[in-house]
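There are structures below to look over.
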Structure P
Amino acid sequence: MKKITESDSNHHSLEEMTTDELLLNINKEDNSVPNIIKGHITKIGHLVNKIFTKLESGGRLFYLGAGTSGRLGILDASECPPTFGVSHDLVIGLIAGGDNAIRKAVEFAEDDSLLGWNDLISHNVNDKDIVIGIAASGTTPYVIGALKECQKNNIITGCIVCNKNSPLSLVSDYPLEIVVGPEFVTGSTRMKSGTAQKLVLNMISTSVMIKLGHVRGNKMVDMQLSNEKLVDRGVRMIIKSHNISYAKAKELLIEYGSVRSVLQFINE
């Protein structure tokens, strides 16, 4: 399999570039990513609809990856509870090597083809759930092995990869092959590939949460009120929806615990 992610950079003698040249060329490469993703909207939509169906029926969404890909999955999963007020058990990010690998690489963990499935089993994965493998190369054994076992157990699978016809795509019911081309630094997939994965993950989780009803209008009415900034944001949402004083809106928000609950109370 030809790995576009390992292709030689379009830029040479990087060490001889000025700071501005480095930044402008990195930015030039980054600018290509959103338009490439645009060509995959329909396929992303199919995956979003399947995730929505699974979650609406009581299932969960798992992200599974190694290295940068694993960290991006964990980041997206960890943002869902505070942003949308959902349970930490609804969207779960798993990384080869466990939580220690979030900060530091765990040697050879990604090469274990059984470890990913074992990690899923520890969360009692079942056919109500959906599992998305994330791997820029599409060749990570930790992810491939897990998705193979998922398919054997009638668990729907998807993937986000940056190469065509990868082994990971072959074990995915909903493969997303976002091919962004050579990296600025040859093989450094934390760059354009990571950007593409992050953008797609944002699209997936945000769209699913909106479809599940966790956004009203364009507001995060179920967000957790975990700091003063978010309390203030919630108060202003209430004021914009109903012309009441800041003090009254804050009093109601503290009493009822969420913007949604306050709006329901006022509308009754």
Structure Q
Amino acid sequence: MRSVLVITLVMLCSNVIAMGQRVMDVPTERPSMIVERAPGPLTIDGQVDAAWKKADPVEFVFPWNDVAAEGAQSTKARVLWDDANLYLLYECVDPYLDSEVLDHDGPVYNEDAVEIFATPNPDNVTAYFGYEMNIHGTFLDYMAFKGGTDRTKSIHFEWEAEGIQIATTHDGTLNDHSDTDRGWILEMAIPFENFRHLGGTLPPKEGDVWRWNLNRTKGYDGQFSIWSDTGTDQANFHISDRFGYATFTTNVAD
């Protein structure tokens, strides 16, 4: 099964490249964000509660697609942390909710899904962790190596994350594309212990910088979007030297 998944991901990279074409200039700078501490305990329930509203969102861009689709398929992400976990919230506008994969490590990237590719070691972005999640909360996790200026050349699916919490909610009719839906939300907690293999200080300290990217795939009539533009002519998320900068602060989101 693992070898099949490796082949599948390689095929995915080829498909992504075929499905998008650059429509905007490549930015000269990588984006950055400040990651504040959670104002209190977070309940992972797929809701934008009061704590999340205190966290500043970042918005995704559409480097390879018709920019007219931005409003119809926009994505906002928020990130918080505490001593135990990294927390993420994705708010996805989506007129055609599409999600069928239910098996862990299944091909969620072929449908509506959000992703985080991250490393706590900003001095070596050629290795990073990948998490990809669909509307059902099904997720694919792996460690990637030999990244950088080219697409990932080595994916290790044998690695499995532990203690992941995911909850989703959606507004619309899942997998019925005869109508127009409104969107979905995914909330996630990743225990910091899962990031221990690539270096860095866990949990982070004031001023620690991680490199990561936040992505969104789209299965039905979709557009690819991303937080930090990878600079490729055709859609490709696995360009780790183009990941953005996330600086952790002990300041509490308010």
Structure R
Amino acid sequence: MAYQQILFEKRERVGVITLNRPERLNAWTWTMAGEIRDAIEDCNNDPGIGAVVITGAGRGYCSGADMGGFDASIKEREAATDAEKQRYQRNASEERETFIRFIRRSKPIVCAINGPAVGVGLTHTLACDIRIASDRARFGMVFVRVGLTPEACSTYYLAQIVGLGQAAELILSGRIIDAEEAGRIGLVNRVVPHDSLMDEAMKVAAEIAANPIRQVRAAKDMLVRNAVESDIDRVHDLEFHYFQEAAASSEHREAVRAFLEKRPARFH
């Protein structure tokens, strides 16, 4: 499929999505969001793909939402009738699957952050699974600086990832931090030299993709659901359910045979 604002390719068992508006530092649009979702869903439905990498073209990862789109939406809201505003609010509240819910149920996603990642350019990565940053990357929760508030569940994810104190400073100040600080506070898994970024991201994604898909997706589901589960018995029950399924699976049988035969397991 030909996309307008992303590039998409499959490299062995990894799907690679490149945000492709380099002249705007890959500013986020609704078109881009829809194309990313479509490409990830393609990977979700492809048994030959086990993980996804998202990166940016040019010198930026994603500079946030396209402000031109904000201008148009402000004018549209100002011109809307009360009935139209009520309909918009009703449609928004009835949305079946947000982008974040979609990311949470998808195959593992590695973000290879090659440059500035601010606003939605940062928040969408928080719901992904692994963040690897170039030493040229920059990060900012800049919402308050443009008269907005954080979105995409970032007030939950950011505090969970870096702790409440660090999250409060980043969100309330709106300041931009460099890759070194992002690595120090745990916002990203690691910082690597810029020229090594895609090699490192592909290596991690390939390690994930080499594992059996069903068990990887089950493990991700447990991480997502148990992160907010306060009842330890429910945590145990979910783990027990998935473990029992996995223990009876063909993938586990293959792993046992491979161990006994002293050979690599053939999951795919």
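No value in this document is a laboratory result; all are computed from the given coordinates. Note that the structure is predicted; figures quoted are calculated from it, not measured. Cβ atoms are built from the backbone, for glycine too; each structure is taken alone.
Structure notes:
- Source structure (of P, Q, R) for semi-axes √(5λ) of the Cα gyration tensor in Å, computed value 25, 22, 19: Q
- Read-out Cα extents along the principal axes in Å, for residues 59-106 alone, computed value 31, 20, 14, structure in P, Q, R: P
- For 17 (relative contact order in percent (Cα under 8 Å, 6 or more apart), calculated) the corresponding structure among P, Q, R: R
- Mean count of other Cβ atoms within 10 Å over residues 115-122 - structure with the largest value, from P, Q, R: R
- Label whose coordinates, when distance in nm of label points 7 Å out along Cα→Cβ at positions 123 and 171 is calculated, return 1.0 (choices P, Q, R): R
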